[in-house]
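These notes open a run of structures that come right after.
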Structure I
Amino acid sequence: MSILLSLHVLAAVIWVGGMFFAYVVLRPNAALLLEPPARLRLWAGCFQGFFIWVWLAVIALPASGYWLMFRLFQSMGSSPLYVHLMHGLGLLMIALYLYLFFRPYPQLRAAVAAADWPAGGRHLAIIRHIVGTNLLLGLLTISIAAGGRWLLV
């Protein structure tokens, strides 16, 4: 159980922590210091590396989450409200990530490869909004994980 819980928490920390760093630290500095071509190339490269880790999280989080839920509560129906909230928010985050990965991210990569900076900027803006939304959802989910057991019984 402790290994599963550790895997679950590590996957969440890697995904949400990476989004926090990208959105709160890297994005403002990249916008301030880099011209659009360099900024778009930076983001395309960062996403390529980060998305490998997000894919691992997208697999590990539901797998470990379902395993933990059925080990601790025997069924979804007997799980407490905070578990249902984490489950729903997690599925929403995964859906947003899948959309981001299969729609605007390939378009960003194609625009950067073609040196089409205006198109790349439009695709990056879409990605930025999705990452911002997922970051808020991830922080909310972590808050529920940390305190939901006592707040949402």
Structure II
Amino acid sequence: MAFCPNCGAETQGKFCAKCGSPVPPNSPDPGQTPHLVPPPVLPRPAALTDNLVSALCYLLLVLSGILFLVLEPYNKNKTIRFHAFQSIFFWIAVVIAYIAVSILSLLLLPIPFAGAAIILLLHVGLGVGSFILWLMLMYKAYNNQRWELPVIGPMAAKQA
């Protein structure tokens, strides 16, 4: 007796009367033997594009630059390596600039009114300037434009 491999109903002939699928000759009972149906093929997750990864290199300060230098498929690409190194060097430069502005602030603090105003302008200017530069680096990287910063860019290109 043959059984339908699709629905498991008892069949006579070449097609199942219940579901209409073709039945191979001498098909065993599906309750007695397991189906030898391959597992469904799951779609693979799409890999990140180079421009997106280049922009993501700048996202989490130094961490994302280091992350994409370590991750396997991305650390082989020269463009991604350039943006990762430029991100690392950029954030190190921002930290050094903040340290320099803080030291300068200590020197300007004794000046009664003008010192506080200059300190405020320096800190706000450095914060806004580094934020705008950070956004521009991500924007240019996302648009597949290699935008090298003056001192940091050649160092990153050499490392990549």
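The numbers here are math on the coordinates, done by the rules we state, and not lab data. Predicted, not measured: the structure shown is a model, and the values here were computed from it. Cβ atoms are built from the backbone, for glycine too; each structure is taken alone.
Here are the numbers for the structure shown:
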item	result
Structure from which -30000 was derived, helix-only ellipticity at 222 nm (-39500 (n - 2.57) for each DSSP H run of 4 or more, over all residues; to 500), options I, II	I
Relative contact order in percent (Cα under 8 Å, 6 or more apart) from the coordinates reads 20; which among I, II	II
Label whose coordinates, when distance in nm of label points 7 Å out along Cα→Cβ at positions 39 and 95 is calculated, return 4.3 (choices I, II)	II
Origin of the value 11, 38, 28, 15, 7, 1, where P(r) over Cα pairs in 10 Å bins from 0, in percent was derived from one of I, II	I
At a computed 0.60 (FRET efficiency 1/(1 + (r/R0)^6) of positions 111 and 135 (r between Cβ atoms, R0 = 25 Å, to 0.05)), which of I, II	I
